[in-house]
1. For distance in nm of label points 7 Å out along Cα→Cβ at positions 90 and 218, which of the structures 1, 2, 3 scores highest?
2. Assuming 1.7 is distance in nm of label points 7 Å out along Cα→Cβ at positions 26 and 66 as calculated from a single structure, say which of 1, 2, 3 it is.
3. Assign the value -6500, calculated as helix-only ellipticity at 222 nm (-39500 (n - 2.57) for each DSSP H run of 4 or more, over all residues; to 500), to the correct structure from 1, 2, 3.
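Where a number appears in this text, it was derived from the coordinates with a stated rule and is not lab data. Keep in mind that this is a model prediction, so the values were computed, not measured. Cβ atoms are built from the backbone, for glycine too; each structure is taken alone.
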Structure 1
Amino acid sequence: MRETSKFASYCKRTWPLHLLLLPAFLITLIYQYIPMLGAVIAFKDYKPWVGILDSPWIGLEHFKYLFTFPDSKQVIQNTLIIAFFKQILGVLVPVLFALLLNEVAKTAFKKTIQTLVYMPHFLSWVILGGIFVDVLAVQGGIVNRLLGLFGAEPIFFLGSNDWFRATVVLTDVWKEFGFAAIVFLSALAAVNPNLYEAAEMDGANRWRQTIYITIPAIMPIVVVVATLALGRIMNAGFDQIFNLYNPLVYETGDIIDTFVYRIGLEGGQFSFGTAVGLFKSAIGFVLIITCYRILYKVADYRIF
């Protein structure tokens with residue numbers, strides 16, 4: 001009885017907060033969780049005109065086919081390579097940028113730089129894809145024009161298997177490093193200024209202060225961010241690659257998500273596409289749990 005009264009009192013005090021969260025909860029439920037029920041077609045020979053319930057079960061046949069499909073190995077390899085370099089540079093570049101920006105003394109200049117580098121994060125890859133297609137174009141692109149001034153031959157950045165992966169990784173880092181640096185700038189703001197004053201009195205210059213004070217102070221958050229990034233190693237960025245790639249670079253640029261889109265939606269192989277997506281999700285889930293357990297043991301990181 002007492003527990004019931006406590007719960008009633010709690011609900012009476014917090015119902016406005018629950019009401020505020022209700023729209024977000026319903027949207028997440030409708031668009032994120034209910035569609036997961038459709039993943040059952042990965043284990044069926046799904047026919048749209050028959051329906052999910054009446055389509056025959058075939059067990060793990062689609063998953064077996066996944067590992068014998070000619071392009072599967074290359075697609076998984078592309079995903080891992082692109083995602084790996086994105087995650088590595090996606091941590092290193094924001095850390096370096098945060099360290100450099102932290103050394104800027106003029107507040108107005110510092111805020112201006114922060115605003116400029118944050119802006120690309122809020123632009124869709126639909127917009128940026130069109131911009132980069134023009135900027136990196138072989139004929140008339142700004143980058144190739146600049147290379148031509150130094151006597152270099154034009155480079156087909158978005159149509160060459162030698163250049164596409166590097167182009168994808170670097171453009172993604174350019175878009176996100178400013179926004180990703182926020183967490184590191186926050187960590188730098190929390191460093192005790194007395195440590196710098198004491199180091200300066202001992203004769204340490206700015207370089208030594210950075211090495212022995214700044215970097216050790218932000219290293220815990222760097223470890224947390226880097227470890228959590230490993231859990232996203234199967235996400236190479238569908239929206240970016242879909243807007244930049246073309247059949248010329250399928251060999252090095254086709255990732256699991258674009259492969260699922262082409263095979264599942266464009267090719268009409270809904271069950272096989274779902275099986276590939278489910279395989280990717282299962283691997284990502286295992287990686288996230290593993291990374292969380294590592295952080296829990298090493299850095300005492302807890303979600304709640």
Structure 2
Amino acid sequence: MAKHLSVGNLNLDMYIVVESLPGPDENAIARDAYIGPGGAAANYAVAAARLGDQPYLVAHTGRLLEELGITARLRREGVSLDYVKIHDDQMPGLVIVLVTAGGERTMITMRGANNLLRGDEAQGSFNVAHVASRGPDVLQRVCSSVAADFTSYDPGASNTSRYPDKVVEAARKCSDILVLNRAEYRHIAGTNNIDVARDLLGGRLRMILVKRGAEGAVLVTAEEAYIVEAYRAGQVVDTTGAGDVFIAAFNVYLLRTGDPAKALQAASIAAGIKVTRRGAQSAPSREEVERALRTNPPRVARRRRGGG
């Protein structure tokens with residue numbers, strides 16, 4: 001069982017389901033509402049646990065999250081909270097998610113106790129270290145504090161837009177995989193051209209993974225690009241946390257198989273199943289992913305550097 005260190009945010013997510021997202025000065029009538037745990041690092045940890053590995057979450061939160069039973073729920077999922085600091089005088093991170101029946105969403109975020117995260121709270125050796133939605137300084141402290149077979153970094157939109165050069169610099173020093181969505185890739189590369197991703201590689205950084213939602217994902221290495229199609233598991237209900245599930249499954253299966261194409265297939269399946277369920281932490285089980293890999297794996301195209 002591989003050990004994953006997941007570093008980043010632990011939130012309380014409040015979902016409000018509406019017919020359509022309201023504009024300025026508009027009122028939307030809620031069809032449903034529910035709360036649950038969230039935060040990119042916590043989402044990753046739950047997904048890794050459901051896929052059969054052992055995650056350790058590194059985060060800060062407020063006592064309210066414990067009183068609401070969120071920390072107990074994470075423990076039941078198999079997530080170790082040994083490196084989670086609970087503060088009596090801090091509000092937990094809070095995210096209000098407005099989501100439509102078709103999966104469209106808008107979010108309001110308050111970081112709260114998440115602002116106290118440094119990245120050096122954990123020590124020891126892990127198979128994977130994953131840093132999610134945090135700045136380059138946190139990534140570098142993680143790199144200095146723990147040993148990992150490989151590290152993945154998903155900086156998030158706020159970091160790629162504010163200091164793209166620092167994100168790339170830190171990834172080259174500390175991360176094997178840089179994970180971006182399409183908008184974040186444009187911030188980093190200055191273009192939509194995926195071939196430019198190879199120019200960003202160097203140092204420790206050997207892979208760039210660009211998530212493209214309903215269009216699948218692209219993984220770029222120095223020698224080859226892999227393009228995986230999106231897995232269609234049914235009607236899209238909620239896309240919140242799908243990217244976290246994607247990278248968790250990719251890391252789990254890259255460790256198990258050493259095959260980037262197989263890891264991309266598993267990641268596409270896991271994210272495709274997750275979006276048919278509500279909540280950020282509705283990742284599928286290992287059995288569900290394995291079944292789809294056997295019966296209906298998504299296609300992966302390969303393109304070698306300088307070739308077709």
Structure 3
Amino acid sequence: MKVRFWGVRGSIPVPGRSTSRYGGNTSCVEVRPRGAAPIIIDAGTGLRRLGKSLMEESFGDGKGKTSILISHTHWDHVQGLPFFSPLYRAGNQVHIFARQRDMHLEAVFSQQHDSPYFPVPLSAMHADMHFHELIEGARFDIGKARVTCTRLNHPWIAIAYRIEVDGAAVVYCADTAPFADILFGREFIVTAPSLDQPLPADVLAELAQMRAGVVALAKNADLLIYDTQFTIDEYRLRPHWGHSHPDDAIAISRDAGVKRLCLFHHAPLRSDDDNDAILAKYRHVVQQQGDRFELASAYEGLEYTLGDE
């Protein structure tokens with residue numbers, strides 16, 4: 001299978017000179033099993049360019065089929081959907097998978113298409129759309145690919161995905177905080193909690209269980225794509241934002257025995273040079289600690305070929 005990055009940023013798109021090498025679009029990754037329909041993970045603004053590319057294939061004739069796995073419905077992970085060209089061509093089939101609470105999944109996506117936010121309602125899309133509600137721990141097949149998901153530690157709700165196909169596995173974990181200092185649920189946390197206060201035993205147990213689920217999901221993966229929006233110092237200032245840092249991603253990768261770790265969901269304030277420096281620093285850390293996995297930093301256009309040729 002091939003894995004291609006179309007959007008690698010968190011929070012908001014940031015086009016400009018200082019982000020031209022890594023790219024300024026928000027989260028979108030394409031997984032293309034050999035000889036099969038594309039599987040898309042997240043629908044940030046990177047989805048627009050991916051959609052244009054797909055229209056040069058069978059989607060342009062209304063004969064395309066794709067599945068979109070949504071990690072969560074925060075704005076930077078769904079804002080590209082209204083601009084996804086295959087939705088406007090009759091005959092295309094688009095399956096959308098996500099975890100949601102208290103509201104039907106189709107209604108969630110309909111909201112950003114309704115006035116006054118967007119001029120074209122979701123109901124006016126010409127493609128054949130199907131919505132699939134997920135729960136943590138779900139396992140299902142998309143064509144010949146097996147998909148598994150588990151819960152992440154992020155405000156409201158977010159899930160990670162593992163896609164196994166063609167003798168390889170890719171795991172996508174964005175967005176998540178580390179599993180040590182704070183447990184996220186439905187509530188919105190306005191101010192940063194103290195990281196010096198011990199957590200209740202039941203909270204620690206739930207965090208440990210959640211971390212174990214992520215490690216199990218990533219076990220022996222060929223590629224782990226992981227939220228590293230913060231440096232560790234930035235995380236200590238904003239632990240209530242629900243994002244992680246490279247030290248945590250490396251620890252997860254080590255415990256899971258992955259082959260490659262790709263730093264992802266770069267902060268909007270992060271320039272290309274900043275990302276280069278972070279990658280260089282942690283490549284040195286990985287080397288010094290004797291870790292065997294390859295370390296990279298996601299940029300638009302980065303592509304991996306995994307598994308069977």
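1. By distance in nm of label points 7 Å out along Cα→Cβ at positions 90 and 218, the leading structure of 1, 2, 3 is 3.
2. Details: 1: 3.5; 2: 4.2; 3: 1.7.
Only structure 3 yields this read-out.
3. 3
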